[in-house]
Structure P
């Protein structure tokens, strides 16, 4: 009997919106504006806006997929239907590893701030957690698992409350800094883009911007547990991303304006903070705000980790259904309606990030590198579903334009990432490819499963070549904007080829009728 029946449909618009915001408003609001300003100066405002536009396009793509076929673990399941096991394996493993790292990222952030109250948890000189800090982070990760163990209803209600609480503090921070110690000269004294506009583009993937916005993915992960998914999924995604974009842009504005002008003697790259917004509040004699921010530094990451812990367990559930992990992990606890085995498994994988890396900055760098490649495939799948007739009346207006634009923007974001970060991202891809090839030959599967996803491998090799030849840590063979234009054109060409490839696969595989039946149900 299908394990999906044991999932409980308890989540509505408000709990879904809170789930998305819970993933978006985590430790990134505490560190992201500072990290982006160091790289881009006042042009960091542009970085947050571009990041929001790109991720909104991608979220709309997932919103339609969630309407067409709401399914827990959907982020990894959709490419399986459209392009087969090769693409789905690569996508699933990159998503899984990136999401598994999020709980230790947020735990490390909480423990780092807790060091102010319980010294000895964090070594400031080495910029990493001590042994005691790692153990404390482990206990916090156990709490995330236990909390999610007792069912989606408890999680949904509690996450909504936590999200409301932690949303108030950034808003309060924005208002307080606008009214106290705001230095307008900071926006021009060093130039709006002191390191060039290219630095602002690179910062989107390297300073936590994209990491922040991708919290929306938890909504798709849990789409099988949503009441009226056709209506609630797109509304919750759009609402949460609009709110988050406004909040992050304003946080970046007030951060730039709050920095004392004398601290910019060595430029924006020279500003050094331990706890950026809390430190600025102390400088502005707002001790009360500093304490509130420090307290929220424990609540916000905890809320995000709860959301990601829930979403990642559904992703593992979907991977087990797809055959990418043992079926043992594709079992739902009948009492609580939760994939409890997947929860425990992800906890163990999370420890593999925490123990060797030992800090927020080290882990988040790996998360960003792994997450670079995973979104482009959904932009293709959504149009494949339309062309083979699965979408019917579940489509969103303008998707024929949104999907290729999102794919091109994703291509540009990868190109704009520093060459060194692109190299790191290859590791996540290699794990997925190796895992699939092993299972492919062991199970003696048909070659169509490789041919259906082969475009992604060629696409990524193209991106590596562009990065190597380009102006973001590469050889710089052509000046900008010409290389970016070339990257965009090639992205559009690959998009159309990938859609054609997916339509060919689904007709060759003969899975359209089966999917139509499940969509109708």
Structure Q
């Protein structure tokens, strides 16, 4: 017997126990509402999605072609439409997640207005967006199942038993739009206690995976901007512990922590690490400091000195009271950061780089895997990179190395539109196309994400619409380039009333009021034109 039929019978039994006073309750309507509200709260979502992500991590360990992907979101509707599109084109949501970018929360969701990615937005806004995303994804389930219930009713009315069975099978095997969200907690928005409290809110909203970075909270910068300041490992590990405690307290025992290192582009630290014995973790951190050897007589007023290898060393300190790292130590610091995080509670690592280069990423991951063999990376396929220029330069360099003629190209001018149809441009585009699969195989990247895609698509599509609509094309600018394309491409949102939940509301009105229900989906609803 099918799940749907079992659910109806279960409600029927409850109704019979209640007696005649429940005479107006239709068990099938209740079964439908239950199916449309499968996830009762955020913790149920967190557990469901943690199980998915853990299984995907295991599958990747067995086969690196089974990497995962996501796109960044800044609104529940954006996340919903992504998953609707994925289901439409691929019939499932396998290995496809959502990413919640702190950058986009700061730029688009703060009550202060647009802000840079410096953790100045409200602490609770990330948890709020997680809840909003899952509200929209659950509504997408309800909307899709509501359509199937209508198909089922029509098949029953027509006496088509084969169609009834087919639709009921779709209902029983419905694929949810709810997928894992990798959620950005920045640098924890304060001390370890603040990190714990914020992580709890995020998990309660549905997050199964939290990404935290090793920058100083009150000096936090976007990973692709200058001025980044890191913290000693012990400080960062305390925040990783705080997130793990939050997962365990809430019963999500397999929650996932992504430890991000910004050390590659961070040349500064706010603190000198505590060290008790030579070679301990604090001593390893301090070994990267840019220092001058001095004698006791050379000590100046307010100088900070440390002892390294029996020598008195004075770290170089800036007017900002920050200390410098030695030039060229970024990759080594990244490797140490990642090993330390994975050995102390993190599940995945994230190395923020200045360019998408498989060789650079792979070299660091290989060094990490010498110590932690199953280390896996989350990688930001960032819009901050000029992908075209980077890969054309990589293609140029590869052609030079292979002894090919590059006399028709100027390496510093490879963004020139004149190169768009050249052999070099074709080679570069192919490298971009296969970057994720190649990096998953050669650089240990389990998850590829794009942080800010919908920020850019919104700007681009709005620019095109404004240019046409306010120009000579007038209304045709909207009809030809938006609505007609929605119809031609089968974009469900063309029926925006349905997408907003109008039909779900009509169903409920009918459940509650029967024939007295005043429904919006009658013959005069203009949505019927589509």
Comparison of P, Q by distance in nm of label points 7 Å out along Cα→Cβ at positions 62 and 494 - largest value held by: Q
Comparison of P, Q - label where relative contact order in percent (Cα under 8 Å, 6 or more apart) is highest: P
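Where does the value 24.8 come from, among P, Q, when mean count of other Cβ atoms within 10 Å over residues 54-61 is the thing being computed?
On the way: P: 24.8; Q: 16.0.
Derived from the structure labelled P.
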Out of P, Q, choose the structure whose coordinates give FRET efficiency 1/(1 + (r/R0)^6) of positions 334 and 350 (r between Cβ atoms, R0 = 30 Å, to 0.05) equal to 0.70 when calculated. P
P, Q: which one has helix-only ellipticity at 222 nm (-39500 (n - 2.57) for each DSSP H run of 4 or more, over all residues; to 500), as calculated, at -23500? P
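Out of P, Q, which one gives 4.5 for distance in nm of label points 7 Å out along Cα→Cβ at positions 206 and 446 as computed from the coordinates?
Working: P: 4.5; Q: 2.2.
The correct label is P.
Tell me which structure, out of P, Q, gives -1.08 once log10 I(q)/I(0) by the Debye sum over Cα atoms at q = 0.11 Å⁻¹ is calculated. Spell out each step's value before the answer.
Details: P: -0.91; Q: -1.08.
Computing log10 I(q)/I(0) by the Debye sum over Cα atoms at q = 0.11 Å⁻¹ on every structure in P, Q gives -1.08 only for Q.
Values quoted throughout were computed directly from the atomic coordinates according to the rules given, and no laboratory measurement underlies them. Remember, predicted model here, so these are calculated numbers, not experimental data. Cβ atoms are built from the backbone, for glycine too; each structure is taken alone.
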